[in-house]
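Enquirer: Structures given as structure tokens follow.
A short reminder: the numbers here are calculations on the coordinates, not readings from a lab. Worth saying up front: this structure is predicted, and the values here are computed from it rather than measured. Cβ atoms are built from the backbone, for glycine too; each structure is taken alone.
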Structure P
Amino acid sequence: MDNDSFKNLYESFGFKLEENVLIKGVIKVSLKNNFLINNKKTLDDFHVFRLLQNKFGEIIEIKENNCLEIFEFLVELSHGIYDYCTICGKKLNIKIDKIYWCDSESCKYCEESILTSDFLHKELNSNPIASNLIVSSGLSLIKQFVNRVYPYPLYFVKDKINYKRDDMMSNLKKPDDVFFKELKDFVINNFAQLNTIIDEMIKLVDDKNYHDIDIYHKYGEKTYALIKFLVRTIHYDVYKLDSNYLSKMKMSLKHADIYEIKYPQEVEERFNNGKILFHGSSFGNWFSIMRNGLKNMSGTILQTNGAVHGKGVYFATDFNTSYGYSNKLYISGTKRIVGVAKVNNSNNYNKGNFFVVPNDNDILLKYMIVSNSTLNVQEVNDFITKYDEFQKLNIGDYFKLLNKRLDKELQKVKKEYNPSNIEATWTGSKIEILFKNHNIKIEVIIPYNYPQNPPIFKLTDKFNYNKDIPITSDGTILTKKLHPETWQMKNTFAKIIKEILKFIDKIQIIQ
């Protein structure tokens, strides 16, 4: 296609060409020798190019036999680029004016390691120290026992389309399996650099307001994919205790950093009287623990020690015993981690000087102690006991304030809506809303950090999935007022219910 013909073509579709970039509204795609190339200046550029590649393949050359289809698709995108899943390209049933992905497992899995948002910027800005701990433990695990990285970063899987999150556990592999070669070689060859990069990223985010796209360009696609995956797939809310705050409260532990894990109200309350016990594991293992929980892995690929006294998670009654198990396998400098858990029904698991707990449901990992040396056993026990009691009081006060807000929220609902149609009851951090006229129940789960984060509204009954309403296949309602990307603390339950009522007639419950 000659230059004049091509110019007439793109102009007829409302595009202009500036410095080899095709532009129409938010659509900006670089052009080189009739090949479309990712402009890579904004998150939208990456999003648009992924959509193009989904439709036309990895390499996109404009030819006479495809030029009309390409430009027609670009025009369609210009009317709403956020209407499409950024991974598979399918139209979304949720409109939030942000780049997002559909609720298929493969798309959610893929998103964990590609550039779609400012996720790293937010995490490194809000919780830098915990992010550092997560990344360093993850790198240690990959270096020594890459086959225990579960789930596995999809970016480093060649057959991405056919690989599923659970494949690692169903098809056990040895660490030297060729499947792991790309990821393992990358980490081993760059181990020292990768361990310092997270500190650099935190500084750049703090000092120069670096965003994800800046991090991507500075460190490259592969490094960005790995770091994002390590931070993104941790589901625990981990926070380092402030040493200055502890000193003011006359609670300090020398030569150690303490991390706390926070949970919803009913979880905290269920373990209020749990016995405090210690668990030691190698530094890299803590990445898996922070991701999957402190679980009974006996007989699985994630088991790291023997089971002489039976299957289950092993605990000690003192810090130093667990410290001896904390760094047997992985190279992590001098850092060691010992977990502090609350264990319910502990009498059932007592083996004398230690405890063996086969039931994961009786275990709550509450603290992690990071230290370079053994500590005074009595000092550790005194600190943990004192701080935990202090936290119970704080959490109690917090939950009183939370319950007061929730009570006001439900009073507003009763005031604005006919009680004969909508009924709301709540217990702990869960609320049940019954739409009587439609016989539809919605469970509302209140996260511990509400209202900073949105509540989760979810259908409790089976239903016929409908892509035209903002409900995911697992029943989670994601209206604009509920979506994590667009949530505002001023959103009230009454306003959220008003949104739900707009499409409630389309919800078909399976009787």
Structure Q
Amino acid sequence: MAIHFLVAHASSPQIAGTLMVSQSRPLQKVSEIIGLINYYHDLPGILRYMVHKTDIAFEGEVPDVFSSLGEPLSGFDLVTKHWPNGFSSDVYSVILNKTLETTGTVSSDPLQKIKVPSVEAQGDDDENAQARLLKALKKFNISTLSKPSHFRDFQVEGGNILNGHPLEAKGLPIGLFHPVFDSFEGRIDSPSFTATPLQLSSARALLAASQYLYGKETGAGGRTETLKPLLNRLLGVFIQNSGVLGTHSDGLVQAQTGGYQMIMEVKNEIGVGGCDPSIQGAVAYANYWGDDRSEWMTRRCCCPSMILAIAGPWMCILGGIMLKQPVIQPLTPFFWFGDNLSAPLHIHYVAKVFASLAMSLSELRNFYDGLGMPSDIPRNPRRHLPHPQHFTVEKQRVDIEYRALVVPGKAIYRAVAQPEDGEAYKIIVKFAESYNALAHRLLASMGLAPELLFVSSEDQEEFKVARRIMVVMKEVPYKDLSTATSFPDCVHKDVSRALSALHQKNMVFGDLRPPNILVVDDEKGRQTGAMLIDFDW
């Protein structure tokens, strides 16, 4: 399937092109169109491009300036919402228009300046997207929107709480943006972390109470009010009854500054109440952080919160952050928090989960109390960027200035590296589930891959971020082969050299496709060879 598109700057056409998309894997969301165009054409300042629908004839004359582009489309809209009958081969279906922007400049070397998209401008885009979503949310109360039919309509119509429901409504891993989530999961995974005797005793009482059959969900003698004092003791917090207009959860834990450490939603049993408590928790998260009283914090941080969803004797712990849209992801599965005769040690696992949650709530309290008060807080333009802010090269600290995602929806960033001593330079920072650093370094030593600077799994602390390896490499001027119909012999030769070098070390390149082959140019723009990228195997 062909999608004809135009790329414009300040409404003046710059590029005309065609995307070829497999019929078996159609595009789901508008953001995927942006990502593909950027992937093939490496558009600078991609965050400043807005998507517009058009029907300019493909064979006709394209105007020098577009007089009116209309309202831009949301990147999270479904493609079928705007092109229900698919894309016509007779017209340009899409215009990507880059608005005028200010740019910052960072010195690199005497021959080059690194121009980067304005992070302040990106912050404006994020706030505008947040405002549109929160305005849509205010039309509903939490219990209404959490019901499957209403939530489905809200998501399909572009509401987009990114909780993975449906599949297309997914965000980047929340652990990239605040360390509290990795810490929570890491303690549960660690064999050395255990609950205290008091926590184990408190967990036994909670498990017994959770298995009781209650006649009602709320009020005296109901499930919620019975569990609260037991949870308070186990977590070392006070779960309060409070809410904001249109939203009243079954429990909240707040810091002194008002930051939401935890939101709790309870259903008496699975299937009772007409909605999933995890969805209700996601909607509640968006509503609480969308309240005007929280605006100063949403301008300062990514608003990390824990969400405790309970349905009868089953529970799930989720995490939430606020980026352009709320991103909600499960940190545990829904699991039985009752006595399990088939697994005598299950009580120790449950106590361990709650012990880790207690520490996370303490970490969040310290985080929010450390923000200061509203009058003291300017906007933080980097609040929606990954929290690792530096790496080390030969024991020297190198600070990272993130600039933009390379492809929307993938944890790969263009950035600028600033050593303690020395000139700034361009880098790519990616977060990969696996990475063959040995293969990358082998080819980099031969000039057949970008220079690899840092791999977190090789660091002294051997850390991961959001269960991913942090990889830093130098960015090189390139053109990939995604749309090339032919290329010179020097590219063939370098690819063959790279594969032969790997084979001699008993390695096979795991993903040899045109997008993973970069054509290298010399200073005069002549193609002189090739490099391989993407060692996520």
Structure R
Amino acid sequence: MALIVHASGVTADVLAVLVEQPHLLLAKIVNNIGPSPTLARSVATVVALTDFSTWLKTRPESASALMAALKAEGVPPALLAKATGQAEGLVAEAARQAALKKDVADASALANWQEIAVVRQWADLATTLGVQPTSLAALLVFPPTWDEWQALANSFEAGLSPSQVKRAQAASEEPLSKALAGVLAARINLGVEALNQYLLLDSLNSAQVTTTRIAEAMAALQLFIHRTLSEPEDPYALDRSVLDGPFFRDWTRWNARYATWSAGQMLMYYPENYIDPTVRLGQTKAMDDMLQVLGQAQINGDTVGDAYPGYLSAFEEVANLETISGYYNDREPQTNDESLGKTWFIGRSRGEPREYWWRTVDESKRDKETGALPANAWRGWTKINLAPQVVGRLIRPVIYRERLYLMWVERQERILTRKETDGQPKDKEYVWSYKLAWLCYDGTWSAPLDYPIADAYVNKLERLEGWDENKGKEGETSPAVDYENYSLFLVSLPGLNALVA
């Protein structure tokens, strides 16, 4: 007996009470043989005595009150909650659920250590799982319907942290997916591959493949489009006129995969979210030059002060350009008034010597109701490094063989005779010619090809509005023709493999 007392650590006062009233420890280990009941000499008695003694030692401030209540009418849930530091409502509900399970005789007064231990288990388990004891009780009765199971699962998830919820869902949803696929296979003989084709997703993906509902819907839509383009379910119901739109033209390159499509959309609509400016779409050459200057040294007031004025100067240069000609190129005629091609513009500087630039606008991005063009439809101005000596506005772009061509008219003065007195020109004539150049793949321009204009057409050019009949006579003025009022006609004829000016 001394060894048991020493091993359990029970105090003399507690041992005296339990010897006098053994039913306060554990009802089933009371030995009723003899004139008075005693504690049975068993392992269960030693274990219960040790647990009770250890628990009381962890609550020294409440030990006397607990023992007094045990000797009286039992420990109320309020006193047990105060001793354990738990909510009174939680302990009271735990006692009520234990009473419903016949583990406690009276939920308002716990008669022995066995009932106290059971109520503590209910309360501790509910606290650990972050639920109420009623949820634990519902879990023990196996809800018969799926809605009740779902409501019970939601109550348990409410007590978890976000990371714990993800782990719990990963552990339950993957087996659930396999079970549902098995039900479909058994009922309608639908295999995994056929199920994937029908649902437009991969049902074998594990929980490690993270996605969102929107991303999964986009991926399913892309799979449907890819399948329609390759092997349509109903070829006769497919409207092939839609396939010439920019979205389907870029399907193989960008839009067939959600990752590249979404990255392009993010760059287009939220470029400010990307720290690296080099991956942003639609940057002008002036912006690229400024970023290059900023990237060559540590960013401070001096480097920004040197780079930003250069950007403003480049911006001022293109802001003052004058648009003088244009050309619209469409892939094929549209019957629904929908433009899918691009418009090409030629601009020039306002001062002398003239400098020429080109840019494009994507007509497919034009709003069908208002006709307005978004900012991302325009491409920045690009300088034409050819130094063309254009007569007036006689310059025109054209798309020929999927490449940008540029034609303009030049007039060069040729001196025929000079005066004997001072050597000044006496007789002169003008040589007219077409100049044709094209944009190379590396962004440079080819050397211009020269096409002289026949004399018959030269005479017409010289006799335009402002022609002076005294031209060529000594001492008379040159013709004063304002070629700013005229434009150059230029068109490509793919069928004839020719350009017509």
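Enquirer: Of the structures labelled P, Q, R, which one yields 6.2 when distance in nm of label points 7 Å out along Cα→Cβ at positions 20 and 316 is computed from its coordinates?
Expert: Clearly, the read-out refers to P.
Enquirer: Ok, one more. Once distance in nm of label points 7 Å out along Cα→Cβ at positions 140 and 340 is calculated for all of P, Q, R, which comes out largest? Intermediate results must be reported in sequence, preceding the final value.
Expert: Working: P: 1.9; Q: 3.2; R: 7.0.
Going through P, Q, R one by one, distance in nm of label points 7 Å out along Cα→Cβ at positions 140 and 340 is largest in R.
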